[in-house]
Structure I
Amino acid sequence: MTLVRLFGILVLGSTLVSGAPLWADDTPGLVEPTSSEGTPGNFTFAAVVRRAQELATTDYQPDRPALPDYLADLDYDTYRDIRFNRHESLWKAEGLPFQMQFFPRGFLFKDRVTVNVIEDGAAQVVPFKHDLFDYGKNQVPDDMPADLGFAGLRLLYPINTDDIFDEVVVFLGASYFRGVSKGLNYGITARGLAIDTGLPTQEEFPIFREFWVFKPAPDAVDITVFALLDSESVTGAYSFVIRPGIETVMDVKARLFMRQSVQKLGIAPLTSMFFHGENTDRFIDDFRPEVHDSDGLLVQNGTGERIWRPLTNPLGLRVSDFVAENPRSFGLFQRDRDFSRYEDLEAHYQNRPSALVEPIGDWGRGVVELVEIPSDAERYDNIVAYWMPERVPAPGDELKLEYRLRFGQDPEAGLLGGRAVSTRIGAAGTDILDSSQRKFVIDFAGESLAQLSPETEIEAVVTSTSGELSKPVVQWNPHLQGWRLFFELKPDGEKPADLRAFLRHDHDVLSETWSYRWVRE
């Protein structure tokens, strides 16, 4: 069930080769519109909604025409050797604030993805052509089929310096997309929809089969992308309004149409990687202290309670549900930002973005579900989180959803209350031969905690669903200007223990709720 980390692999660089811009007079240019949707001033999100609604009345038919052997037989390295020619970047010659580039089909990316540009209300298809790419050492003919199409797209914008266009969003593979903000590099991945994730049956992966990208104005600070989603069970129309910057923010609207029933429907899914971290209490033969794109799940339910669940790399599949009626937010975060936590000069895990989903409107009753998948390497995405409605939609149902998705270094920057910034686990008790008892050490930090006197009497409220807990101890931590919580757990045989803890003073809650599932492994 793990996913190889291939999405955005071409993001690592592009070879600069000579070639005419896509818009040059001697190039095919855009394909002329062939329907009323291409009439100037007529193309709107409603047109994509109609496409999705009509598609839902027919059987699923993937758009996957046969690839020539020189593309179909590519492996990881040979596919990665194909680089987009930056001179061909859409809108580069016009000096617009955004540029668009494309990914070739091949290797694992078999589906043909159609990309359209919306200008003056008209939708026009961007045609494939040989000179869009430098093929490296791959041997390909000059007369490649004109109907190959693309595997995906990426958008560029100068978020770090005014004169360099940085990649800010990538749509590649199924319904996956990545965002990055100023000073950070790619890490966590979002996707349009998750279907039947974490079940013993085969997971279903919907695909964004067509995109419509609005040509930006000369002074644009955002860009709009429409997408058509398709799968065996669901079709959908998506609208993304993307604003890159210190935070890269996406305002997302979705209209979903159910073709057939599913067991699980995951809304606004986030996918990440957790190999090992400070809370890993088994030996990992790695010189690096921690290896992860995200270290915890944050859930803020409709009552305002904030729950922090540190991530794990379990030995067996682990699924956890957090009841969240009309959730305020949920996300996968990278809270550890110190290089010394990772000691990796290539991956720079301290610079991976956090991602926060903020629902717009009432989503009703449901749960935020966290799926943690066993993984033996950092190349696998083994963490998935999404919101799941209590009532599974039936065939013929329609769902309307809106949410804001934030990619950034610290989406919690304005939070004053205490946050659980580290979780450590080790042996407990006085019998060195008995390793069954476990000690938990949690550090809480935050502006409101830092303002308290070190002599303040802080109380910890700690509960467990099984086993015996020692009396918790809270201690001032001058290195964090916060407070450290200690307690020990004596497990009840093989029973897992669901632990919760928070800090308070005179009945005033000072921190979020730390939540952890301990399982004997």
Structure II
Amino acid sequence: MMKKMFLTALTAVFVSSCSDETTVYTDTSEDVSIEGNEAVLENSILFDDAGVLIISNEDQFSGKTAKGEEQAGDHPLTLIARVEAPSYKDAKNLGASHVHIDGNYAYVSYNTVEDDYAGAIDIVHVGDPTRPRLTSRLYYTNADINAIEYNDGYVYAVGGVDSEKSVRATSNSFLVKIPASNGKMNTEGGMSFGFQEGFNATDVKVSGNSVLVGSGKDGYLTSYKKSDLSLLKEAPFADLRSIALNDGNVAVLDGSIGINFLDKNFNPVQKIAIDSDFGNYAKRTFVVSDVDVIVSEGSKGAGIYNKSTGSLTDYLPILINPEGVAQSDIVTNAVALNENVLLMANGGAGLSLSEKQDRTMEMVGVLDLSGSVNFVASKGDYVFAASGKAGLQIIKLNRPDESLAARCADLPLYQGKANLEVAKGDTAAYRGAKRFNKVTVDGGLLLCGSWTLNNGAVVGEAGLFEIRGNLIVGRNGKRKNITVKKNATLRVEGNLAVYGDLNLEDGATLEFIGEGSMALVSGSVNRNGSARVIGDFKDVHNKF
């Protein structure tokens, strides 16, 4: 949410001033503080809903799916963890607003929907997919943080500040530059500030030696020198919502017009006119690919435009209309593209996933997540959803490992049903990445790739179930088990995650082969009689 405020100029000490609209100030701030309690940081990472994510499609919402005929789905996603939104005095309703991913860290901004200004910044280490860590948290008592980016040892954050209460702000739209290294922010290292006209700063991008900031209604696109935040150039815009970099050039979403591609002097060189109601003071984003421009268009969903011609090629609607959610919160706030996967942050209507097939975008479904999704970012094998008061949600795509795919290249891709059963005396082997309801192996089964099981697995007496890749079962809060029966074997080369119990009956064997295997069991490991666990592996929760 962006607040509309009257602009009030205050007296401040300037390091650099290059126009009437933009000022820069460097100092530590009485408005910010760093969380020093390690227990608060540690306890802010929540695993209560971790595990397999259900993806509901349009047929399931309408009840058209025939019972017992459900096919195994693509995209075996899991929720790794959730970062609880910060809370402090006079700021009990902060919501995650933006995420930037750089290396092994996710940088998260928070704002408040109330009339007052309050915000925060988190840095989350995501280098270990089984155990994300909140490494640093900053509270900002007089500012909303609407967007964030990390670059070359500094966090750059933008938003709105109450200039009537600030000792330095000359306008409500602001930029702050905070030293950060190894996942820690350092306010004592000297923070730099920039202020510019506009009701609220909406987005920030670092490009080369400059920092680009867009401010909303009656604001500017401003370029600051990265080293000292002195003004390089600026251009007025009616209603800037977001900025994208495209092959070294700048594109902006102006809520009054649509997409503007700009030259180096911020003059428009190409426009894509968009006839949509973007809402007042609401953030909207867009992504630019080689061929398309995909724009979040509020209640319309996402519009896909031809990059060269500017023509509309398709609309992706919002799939669900949940009961009890205000219509104003069922809007596409943001979009993110990761290879052939498009993600739409649809506010109270959740996070939807679509997949590009040939030249068309096919809608897959909606992820089972809590909270109102304000923003989404995706990089590598991860998705990060800024879910308002539900905080940050960390999702793993579980794409098959390339080397694993090569070793299993001769196997057929699995195209069967969501309940996979292998009868006694039968053998089967598949590769791929699918979402199952349940797997029952009374004979022999080899799965190569990434697989999720929503309702557990049973390896029948004397059966053999082999996994090369990733197998994830159940979800915390909805736990499911793996049971390996008498004289049966579960053999793993890769990663096994069980959000529930692992039951090994008399004579059963759990065998890890190769190097670098991992086992995460959130429930109990129950070994009966002569059941055994052999091989080398990382025991994430020390359950063995």
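Some notes on this structure:
- Which of I, II leads on distance in nm of label points 7 Å out along Cα→Cβ at positions 144 and 352, largest value: I
- Answer label among I, II for the case where Rg/Rh (Cα atoms, Kirkwood Rh), calculated from the coordinates, equals 1.00: I
- Parent structure of the calculated result -0.74, -0.81, given that log10 I(q)/I(0) by the Debye sum over Cα atoms at q = 0.22, 0.23 Å⁻¹, for residues 424-471 alone is the read-out and I, II the choices: II
- Sorting I, II by FRET efficiency 1/(1 + (r/R0)^6) of positions 128 and 304 (r between Cβ atoms, R0 = 41 Å, to 0.05) from high to low puts II first, with the largest value.
A short reminder: the numbers here are calculations on the coordinates, not readings from a lab. Everything numeric here is computed off the predicted structure, so don't read it as measured data. Cβ atoms are built from the backbone, for glycine too; each structure is taken alone.
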